[in-house]
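Asks: Next up: some structures, all given as structure tokens.
Quick note: the coordinates plus some simple rules give every number you see, no bench work behind them. Computed from a prediction, not measured in an experiment: that's the story for all the values here.
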Structure 1
């Protein structure tokens, strides 16, 4: 299911357009609204476990390991 999310902070992310192409670096600006499917999971950091998500877009692009602390649901 696709959700509309809004970013709390600006962040630099690597977009995976295709598994065969190199990652593209993009700047996601604070306040941006994106429509994406979320795939949440937990990763271990030096400060303990962190909840993150992969953002899967309708055009097939993907941004991996975006912290949930950086986004909120609009809908």
Structure 2
């Protein structure tokens, strides 16, 4: 698997990489304490794509995408 650029996410449904606009990316913190970038797919509106980030990159990412929020899993219908 090639190394993804910061704004590239892998869409598991289509099997392709998507480049997401900067304003559509957020930072979330999971229950286990790890951090991730989250974005919504351009092709499938309900599909969320995640990319884990290390704590060493967290400060740099927060300057760019805003403070990390607690991740709340949405309930499926």
Structure 3
């Protein structure tokens, strides 16, 4: 997290939504929103929208994992 407990802006996903930062409406990527902001955004999606964003986020996660050869350790 960075100042004011907002996630560090990384611009990873390309899904932009408006969030309030320093008293101003500012476009932020979905992954740069707080969990409360993400919940608010997702609550407005219909089923098709939720499926689309889930698939795109999975593709991005896969790309990052492939790029850095990241694997989740099984316990």
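Asks: With relative contact order in percent (Cα under 8 Å, 6 or more apart) computed per structure, which member of 1, 2, 3 shows the largest figure?
Replies: 1
Asks: With mean projected area of the Cα convex hull in nm² as the yardstick, tell me which of 1, 2, 3 scores highest.
Replies: Values: 1: 5.3; 2: 5.7; 3: 6.5.
That would be structure 3.
Asks: Consider the structures 1, 2, 3: one of them gives -3000 for helix-only ellipticity at 222 nm (-39500 (n - 2.57) for each DSSP H run of 4 or more, over all residues; to 500) as calculated from the coordinates. Say which. If you can, show how the numbers build up before the last one.
Replies: Working: 1: 0; 2: -3000; 3: -13000.
Among 1, 2, 3, the structure yielding -3000 for helix-only ellipticity at 222 nm (-39500 (n - 2.57) for each DSSP H run of 4 or more, over all residues; to 500) is 2.
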